[in-house]
Structure P
Amino acid sequence: MPRILMTGASGGIGSALRKLLPPIYPDLLLSDIKPPADLGPNEKFKAADLSDLAQVEAICEGVDGILHFGGYSVEGRWDDILQANIIGGYNLFEAARRKGVKRVVFASSNYADKHGLEVTCIRIGNFGEKPLDQRRLAIWLKPDDLVQLCRIGLEHPAIHFEIFYGASLNERAWWDNHRAYEFGYRPTGRAEDFWQHAMAEQAKLKPDPVGDYYQGGTFCSMEFDADTSRIIDWTKR
């Protein structure tokens, strides 16, 4: 069996995948800057700061594939994002190259041709057990469906450089995910099954015409100073 490294093991996505991946990849190595609080006795964990290349090389030793979910996933200070996401992203790919890692699944895009890595970028929508509001009915990603996308990235023989959307079977979807389907992706999560829950949660939210309209949600409404005339009331479409 291949040894798979998953970074970001203490985060929201990593915590869910820690439960779903071991039956598929028994030799799963977990990493984060700090260990998960509920780390089990049978889980393998090596701490690493992504901004330190030597530490990242150490966790890549003997690894066949990487699921890279580590980094700073919310708004924050520039230095935090620089160290974790930009320098950390570079270190991850550089360490993978140096250590002969065969496959990388990464939630962004970079470096496929120069060193011959086979890279899958997953543009993740809203990851969780159910959609949290009306907008996220269009971008919801069920954990089991993310596992499918990860397996395609790690195992499919025709992968070189691909970009997939991390979204389940969402009737309101904004994205064209046909490339993932061409590689065999068959999501089992259906957002409309949670329509009542999503609408009930939507009713609790304050009006946010910017966050409701753009795919980035509240990240877009923070410090928004663009032309508001382009925004329409999408709830009435």
Structure Q
Amino acid sequence: MIRSRLLPGLLLAAMALAACPTAEAGGKRPVVIELFTSQGCSSCPPADALLARLADRKDVLALSLPVTYWDMLGWKDTLASDANTRRQKAYAAAMGRGGVYTPQMIVDGQDDIVGGREATIDAAITAREGDMTSIPVELHATHTELHIAVGAGETGAVPYATIWLFHILGKATVAVGSGENGGHTLTYRNVVRDVRAVGMWKGQPVSLDLPRGEMASAPHDAVAVVVQQGSYGRVIGVAEIGRPDYAPAW
């Protein structure tokens, strides 16, 4: 049963994401899969397992975004964040949905699919790969700074795009103490510990230098940049780095 909520709102093991080559203009890039999930949702573990399989694919950037609105039902999700919950609600508003649910997968900022439906997800990935827009995005890290460069290109149907920065923990294992999954140990891949808009792109090159100290968030060992038309629209650019190019930030 899919769990729907219309109301508002550990054992961690670090594992790096594989580095993703920078996409050239018009070239291939990973399809972005965002799974909105919760430790308190009994329908979510199969979707979490599917995301783990997708995370091993070279043509996919698979991200797990634990949300907070299940916390009131007996177990506080140890990985959830308000930023992830806001992002899911913003997608619902952008897509004209009446509410949010788990497990939900958003494919490349466009397709809203129930999280465990593997055949539907695979078909959506194939469709997006066949109709892909890609602008050049570069992401480099030092111990003190993140450098993001977005090249020139077409903005598409809207006059601007948002540059999103994701802080990612490659792997996390959680012993759930109560709630619908109480007594189970769950493992998550590519957990989004923080996501924030860091800039805007209007078709011309943009360069951003972000001090890592000012961007500190929960423990993470990789970062990704996703450029989306408007704020929560079609993905048009992606870059990611993990170890050894990105040193863990604790």
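Just so it is clear, none of the values below were taken in a lab; they were calculated from the coordinates. This structure is a prediction, so every number in the text was calculated from the model and none was measured. Cβ atoms are built from the backbone, for glycine too; each structure is taken alone.
Of note:
- At a computed -0.35, -0.63, -1.46, -1.58 (log10 I(q)/I(0) by the Debye sum over Cα atoms at q = 0.09, 0.12, 0.19, 0.23 Å⁻¹, for residues 81-200 alone), which of P, Q: Q
- If FRET efficiency 1/(1 + (r/R0)^6) of positions 73 and 217 (r between Cβ atoms, R0 = 30 Å, to 0.05) is computed and equals 1.00, the structure in P, Q: P
- Origin of the derived value 0.98 (Rg/Rh (Cα atoms, Kirkwood Rh); candidates P, Q): P
- At a computed 4.3 (distance in nm of label points 7 Å out along Cα→Cβ at positions 57 and 129), which of P, Q: P
- Label whose coordinates, when mean projected area of the Cα convex hull in nm², for residues 49-104 alone is calculated, return 4.8 (choices P, Q): Q
- Of structures P, Q, the largest value of mean count of other Cβ atoms within 10 Å over residues 41-48 belongs to Q.
- Each of P, Q could give helix-only ellipticity at 222 nm (-39500 (n - 2.57) for each DSSP H run of 4 or more, over all residues; to 500), but the derived value -5000 comes from Q.
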